[in-house]
Structure I
Amino acid sequence: MQNFIFKNPTEILFGRGMIAELGGRVPANTPVLLLYGGGSIKRNGVYEQVKTALKNHRVIEFGGIEANPLYETCLKALDQVKASQVGFILAVGGGSVLDAAKFIAAAARFDGADPWDILRSSGKHVKTALPLGAVMTLPATGSESNGNAVISRQSSREKLALASGVVFPVFSVLDPETTFSLPQKQVRNGVVDAFVHVMEQYLTYPAGAPLQDRFSESILQTLIETGPVTLVELRNYEARAAFMWSATLALNTLIGCGVPQDWSTHMIGHELTAFYGLDHAETLAIVLPGILKHELERKKAKLEQYGQRVWKVRTATRAIARTEKFFHSLGMPTRLRDYKISAAEAAEKVRVRFAGRNTVLGEHGDLKAETVAAILRARA
């Protein structure tokens, strides 16, 4: 196991009725930006709960954050932050809203000329940010307890990520009941997203970290057990709570401590979203089986461990097959043709972009543009 420093400053408020705790945690002596998406929070009662909890606060609202948050929209929110001298951002919604909040929080304190540089540098230039909190209504990304964010730029069809310790939420409210009104597609996406988050940190090579392995396997097993249940029984509190907590633990930095990580599935998936507008989880379900098949020999030891412990199968090949079958059981397609996308075209677009950036991926840092193109062609 490698050396590591574990630091997660986010306070989690988990369970029914916890939105009422906002009033005591959001600072009362500064304007607060209430950031949200397309308006579902006004239909499911969450908006009213938040406004009631913040009745003694000065709240400035900004809605309309997209499912893949756009840089252009974030800049409009940033203008409002500056005009109103906002001192705290409260993101209410899914991971996309929180991603936008993190970028806006960083951009509000950024002293460079172009906020896009925050994303060009993957967050390396971020030294300080506005404090922020979250009320999560969609389990999936783990954004409620990490410093990661992904933003799309419409004008250039790019999707870039930032990672910084200064944009961890101060607190996050996770009430499973706020997720009961989610469409099945969003629940499906959330299960797949959380599952692949674990796989990117776990499915590499043995690194002498048995506890992290067991943590990862337990999250995967919980998602396999509760995912199909919560997808059908949309108001089953216990199943939804287990799913929601699994999504948080999948990417709150704990299981990645001291172990090699991959993230090639995510980086390739971001490009498919940028070029074709697919949901993030849809791209992950397409790419992950391709990565595992291409890297079968180098991932064989962990694939076999994963297969035996999680799926009760003996071979790496069967472990990959069971993974893809699980995605199908959730109603998640795993091929580019399922979205009427040409694999040859997608492979070439991604190849050109990665080659232009000199991108290399994978836990060994040697998956180059040509290899990525071959993997995508195999996902026809």
Structure II
Amino acid sequence: MRIAFYAPLKAPDHPTPSGDRHMARAFMGLLRGLGHDVTTACHLRTFDRDGDAHRQQRLQSMGRRAADILLRQYARSPERRPDLWFTYHAYHKAPDLLGAAIAHASAIPYVVAEASIAGKQADGPWARGHAQTVHAVSEATAVLAMTRQDEEGLAPFVPPHRLHHFPPFVSLDERPADRGPARRELARDFGLDAGSAWMITVAMMRDDVKKTSYRLLARSLQQVRRRNWHLLVAGDGIARETIERAFAPVRSRVTFLGELPRPALSHLHAAADFMVWPALREAYGMALLEAQAAGLPVVACSDGGVVDIVRHGTTGLLVDRPAARPLAAAVDRLIADVGLRATMARNAAQIAREVHGEPVARARLARILETCTCA
């Protein structure tokens, strides 16, 4: 069937990489893998970072105009009319202003994936976006909640039969059986000790909560007692200079690689021992999931949806408090315990395959779409 795909926070073809863009593309890939004809319906970005009432009002007007334009196009060219509208990621700062109206006018199913509703936003600078998101999910034929936290927030507004738990998913690249070549190459290129514990961090260097996570990581590494470690950081952005300065006290043990293309990132996963990233205020952390799929244990904070993808004591270590000392203690533990790392590596790869693998997600999505189109 023809599916109109819309991502109000960041379109799949947006030039700036991010976990959100990556997941939007991944959902399009799932839908196409099921044989559907998927096109980006609109590029209107409804994101309001600052809670600007005038901007929100302007975006609402733009949303109405965009919906009217699309409906007129569908009326003139019935072959372009979608059979289903699919929205990825709607919340108070980036509400879906199109999907519910177009689906209602066209009498087609409306699916929303990764919607979230925070009750505390019902009042305040994003109250309009909160109300718009509540309206959207209440009108949706199906709502896909990707974390338990999101599911709890959505439950008061979405009937149980329309609310589906849909774990984050990832493409499963086989980790090389022998990581030796990748490790030797990185050791040679960057002058690293192949006998030490290699940690990796993969995150954009934005001037927001990402920078906060980097600063916490830098403070934590200063408190790590063991010295046989090295951190490789994959990421870039406008805050890079500030972030690099935060690591000055441990700079000799940190290598900044910049933004890496997908093949180089897979190479990095193959060579590393484990991943460390605080993941403060992240929905769940795609980089954490990708690392586990590659067979890497993870050290992170138990913040937000991270607990949905990292199993403490099984696939990694989660610290309850976003503070340097407990994070450093978790890092020390994985550096010291090679056997624990190996066990967690096997668990991480297995659980990623069984719960978060792309084939599993495709089958899960197929069942949900069937309920939408048969209703």
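Read-outs throughout are calculated quantities, based only on the coordinates presented, and are distinct from any laboratory measurement. Keep in mind it's a predicted model, so treat the numbers as computed, not measured. Cβ atoms are built from the backbone, for glycine too; each structure is taken alone.
Tell me which of I, II gives 2.8 when you compute distance in nm of label points 7 Å out along Cα→Cβ at positions 326 and 350. Matching structure: II. When mean count of other Cβ atoms within 10 Å over residues 206-213 is computed across structures I, II, the figure 17.2 traces back to II. When Cα Rg over 2.2 N^0.38 Å is calculated, the result is 1.04; to which of the structures I, II does this value belong? Clearly, the read-out refers to II.
Given a value of -0.65, -0.85, -1.32, -1.37 for log10 I(q)/I(0) by the Debye sum over Cα atoms at q = 0.15, 0.17, 0.22, 0.23 Å⁻¹, for residues 238-333 alone, point me to the structure among I, II it was derived from. Only one of I, II returns -0.65, -0.85, -1.32, -1.37 for log10 I(q)/I(0) by the Debye sum over Cα atoms at q = 0.15, 0.17, 0.22, 0.23 Å⁻¹, for residues 238-333 alone, namely II.
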